[in-house]
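No lab work stands behind these numbers, since they all come straight from the coordinates. Just so we're clear, the structure is a prediction, and the values are computed from it rather than from any experiment. Cβ atoms are built from the backbone, for glycine too; each structure is taken alone.
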Structure 1
Amino acid sequence: MTDPIHILIADDHRLFREGLKALLEALENIQVVGEAENGEQAVTLSEQLEPDLIVMDIQMPILSGLEATKRILARTPHIGILVVSMFDDDDNVFAAMQAGARGYLLKGAAPDELLRGILAVAQGEALFAPSIAKRLIGYFSRPTKLPPTLFPELTEREREILSHIAQAETNPVIAHKLELSEKTVRNHITSIFSKLQVGSRAEAVLRAREAGL
């Protein structure tokens with residue numbers, strides 16, 4: 001039996017927290033270990049409870065979800081953060097990515113979509129609401145291969161995988177397109193993160209964007 005996924009819910013709306021908690025606790029291998037009603041509380045509870053994943057709202061009192069995400073990941077970068085918000089504008093989406101969130105879903109998403117997002121982020125993948133993913137792919141869409149002058153520290157295969165990451169593609173999609181195993185893709189991504197000195201896919205995307213990808 002696998003260890004349960006420990007989840008912290010951070011949202012200032014009590015009804016949302018209670019509804020999500022009821023949904024999650026009805027499932028096997030998922031355990032809600034805490035609830036936070038503001039960003040500051042989310043930071044404190046993340047240190048005390050060390051959850052595997054935090055479902056994070058953006059607009060919360062005292063400390064925003066974006067700032068809470070930055071502080072949490074600065075101390076515990078292994079925690080997966082899935083933003084669930086009512087805002088789907090580019091500014092908030094990109095700010096969440098820059099903060100280190102691995103996923104971004106909209107409130108009102110179907111329960112199965114929300115669960116897919118939670119499981120994906122808990123497994124180290126990235127998942128975005130379909131409407132957001134479409135915009136991200138369009139925004140980051142560029143030729144598949146990077147010029148060799150960009151990121152010379154990376155191998156050709158690593159540059160190729162980075163270009164796919166910049167298009168918001170998940171590990172299974174990258175593995176399928178490049179005819180590699182998912183384990184091989186994960187190993188390449190670990191190497192990319194190490195060489196670029198980044199700690200998340202979002203940071204890697206930003207580095208690629210800054211380089212002109």
Structure 2
Amino acid sequence: MSPEQFKNRILFEDKFLIIVDKPAGIAVEKISPQIVTLEDLVYSYLLLTAKKPFVGIVHRLDRPTSGIILFAKKPSVLKIMNAQFEKRTVRKYYVALVDGEIPNPSGSLKDYLHKDFLQKKAIISKQKRKENQEVKLNFSKIGLVGQRTLLTIELVTGKYHQIRAQLASMGFPIAGDVLYGGKLWKREGIGLHASELHFNHPDTKETITIKSDWDIDSIPI
């Protein structure tokens with residue numbers, strides 16, 4: 001990604017925060033010296049105006065997922081934003097395209113999630129066990145795209161692969177998400193986009209709403 005392309009993906013910036021629209025296929029944080037990540041791109045961008053920029057990763061998206069990612073420019077801001085996420089005062093919304101036609105116009109999912117480190121995936125259960133974490137989300141149907149259903153999702157909890165695993169467990173895996181049984185498609189990544197984020201500004205305390213549109217017209221049926 002060129003510096004100009006990256007600049008066009010900045011959704012919000014001030015001296016406290018920088019918020020970026022992440023493309024599918026790029027990792028958020030450093031995983032290998034040979035792989036350029038979103039963290040690297042933010043650092044290179046901030047390096048243009050700061051000698052030793054701080055890049056604080058507040059939250060994450062899976063590599064194949066696109067959408068809104070928030071970074072803190074100061075350690076103190078990172079601490080404040082981490083506290084908001086931990087207290088669940090941040091509201092997170094996604095758009096998802098799933099295989100199959102969901103009959104219900106809306107619904108809520110409550111499950112228990114266990115991370116399988118060997119398979120690198122989340123396992124969903126209806127029963128609470130010691131190693132499981134409770135996960136919740138709400139969904140509403142937007143409409144159909146061919147044989148797939150387009151949903152808006154409010155993520156109540158934010159756990160490893162949560163949306164992907166819960167929807168697959170429901171019988172409607174995300175398009176392109178072969179790890180969870182989704183059918184292949186011709187687009188980069190999977191049919192999941194972080195579309196909206198609501199939080200309190202770390203300095204002014206005002207409510208900030210960030211939105212990222214998903215180019216639904218270019219989604220292959």
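Below are the figures for this structure:
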{"read-out": "Volume of the Cα convex hull per residue in Å³, for residues 40-103 alone derived as 69 - corresponding label from 1, 2", "value": "1"}
{"read-out": "When distance in nm of label points 7 Å out along Cα→Cβ at positions 56 and 80 is computed for each of 1, 2, the largest belongs to", "value": "1"}
{"read-out": "Of the structures 1, 2, the one that -4000 was derived from, the read-out being helix-only ellipticity at 222 nm (-39500 (n - 2.57) for each DSSP H run of 4 or more, over all residues; to 500)", "value": "2"}
{"read-out": "Test item: relative contact order in percent (Cα under 8 Å, 6 or more apart) calculated as 20, pick one of 1, 2", "value": "2"}
{"read-out": "Parent structure of the calculated result 0.75, given that FRET efficiency 1/(1 + (r/R0)^6) of positions 24 and 96 (r between Cβ atoms, R0 = 25 Å, to 0.05) is the read-out and 1, 2 the choices", "value": "1"}
{"read-out": "Test item: percent of Cα pairs over 17 Å apart, for residues 152-191 alone calculated as 28, pick one of 1, 2", "value": "2"}
{"read-out": "Per Cα Rg over 2.2 N^0.38 Å, for residues 64-175 alone, the highest-valued of structures 1, 2", "value": "2"}
